Structures are given as C-alpha cells and as structure tokens.
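A short reminder: the numbers here are calculations on the coordinates, not readings from a lab. Note that the structure is a prediction, hence the values are computed from the model and not measured. Cβ atoms are built from the backbone, for glycine too; each structure is taken alone.
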Structure 1
Amino acid sequence: MAGDSLELMQGTLDVLILKSLSWGPLHGYAVAEVVRERSGEELKVEEGALYPALHRLEKRGLLEAEWGLSENNRRAKFYRLTSAGRAHLRAETQAWQRYVAAVSRVLEAA
C-alpha cells in the first residue's frame, strides 16, 4: 500500500493540531494542510475528525477562535493557542517523545 496516507493513531490529532497552531493562528483547512505538509504527505486529517477536535480543544480552553478572511477572501474561523494550550502542548510533546522512545526500544530489540 505504498503511497497511502498513514492512519492517525488515537490521541495524536489533538497534539498535531496544537503543534500546527504553535506557529500562529490558522483556519481549519490550513491546520490540515500543515499536518499533511510537515508529515511529508504521510498524514491526512479528515474534516470529519478535524472540526470536532478543534471545537473540543476550544471548549477545553486550549484554543481561542475568531472569524476572519482566508487567503481566498472567504469567511473562516481562525484558531490560536491559549497559554493553557501552549502548556498542554509542551506536556503532550514530552509524553509523545517518551512513548516513541519506548516503542522504538522494543522494536529495535534483538
């Protein structure tokens, strides 16, 4: 199945969204594009998962949103990290790095 996008593992979408927004405010479609591009075209975020996740993160106080105009002059909701979102991203990044290191040790064991 070479060339197919990788499935997002449960629990990864939120941290990928937060990381995408750490570089500045973006609308939903742009968040999905950042994930796709930064993953080397390996990860694709579907709309059906993205927008509920953005709303969930906003409800948790990790994101703030305001309406603005996209690069195509269309009305779009732009999301940005709150200070709580930045703190959560730091904690989640550390947890993911530990997780990846542990799984790698198991997979690389002789």
Structure 2
Amino acid sequence: MSFEPRELSPEEARSNVEETIENSEVALFMKGTEMMPQCGYSRKALGLIGQHREDVTTVNVLTATEAYREALAEYSGRETIPQTFVDGEFVGGSDILEQLDDNGDLAETLQV
C-alpha cells in the first residue's frame, strides 16, 4: 500500500504561512526541502541564505503549490516561489537575495 500525501487546503496553507512568518526570524518558502530543493531558484535562495546563517525556517510549498501562492501573495503581493521573509517582512526571491549579496548587503538584511 502506497501513501500519497494529502494536499493542504487553502486555509491550512494560509495558516501555515501566517504562523511561519510570525514565528521565524528568517523564513524561506521554497519548492522542495533543505536536503532536496526541487528548483534552481529555491536551491540558489537557500545557498545564499546559508552563506550567512544556519537557522532558517523552510517550508516546502509543493504540498499545496497554488494554495501557498495565493497565501503568500497576501503577504508579499507576489505569487512567485521562492520567497524570503525576515522578521515578518518580505525581502524577495532568489533574484533579490542575489542582488543583496552582490551589493554586500545580504548579511545585514538577514540580521547576521
């Protein structure tokens, strides 16, 4: 017997986004997990954050991609994945993290 994970409802995804953003210093909503990122942008965002800090809360949005996109859009105005939040504030995706890193501002943004 194989087990198929149940997809989260929009309400569960919204609740998870809200709780994660409120309770995490740095939160990364990504495709996949820390051990197995499932897209290059998520891998890049995780790597950039990992250069400056070890403690980051990650959420695999693949458990309910569309529900997470909608819930995240309420907080950031964007539906793109990955999304990074620091102390409850939306920072951006891998492109913004890369720009901050190139400018030497990523460590400060991540409050290292």
With P(r) over Cα pairs in 5 Å bins from 0, in percent computed for every candidate in 1, 2, 2, 13, 24, 25, 19, 9, 4, 2, 1, 0, 0 is reproduced by structure 2
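When distance in nm of label points 7 Å out along Cα→Cβ at positions 64 and 88 is computed for each of 1, 2, which one produces 2.3?
Of the options listed, only 2 reproduces it.
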Working back from 29, 24, 17 (Cα extents along the principal axes in Å, for residues 32-71 alone, computed), options 1, 2, answer is structure 1
If helix-only ellipticity at 222 nm (-39500 (n - 2.57) for each DSSP H run of 4 or more, over all residues; to 500) is calculated for 1, 2, the one returning -18000 is structure 1
Comparing distance in nm of label points 7 Å out along Cα→Cβ at positions 24 and 56 across structures 1, 2, the largest value goes to 1
For relative contact order in percent (Cα under 8 Å, 6 or more apart), structure among 1, 2 ranking highest is 2
Computing mean count of other Cβ atoms within 10 Å over residues 40-47 for each of 1, 2, the value 13.6 comes from structure 1
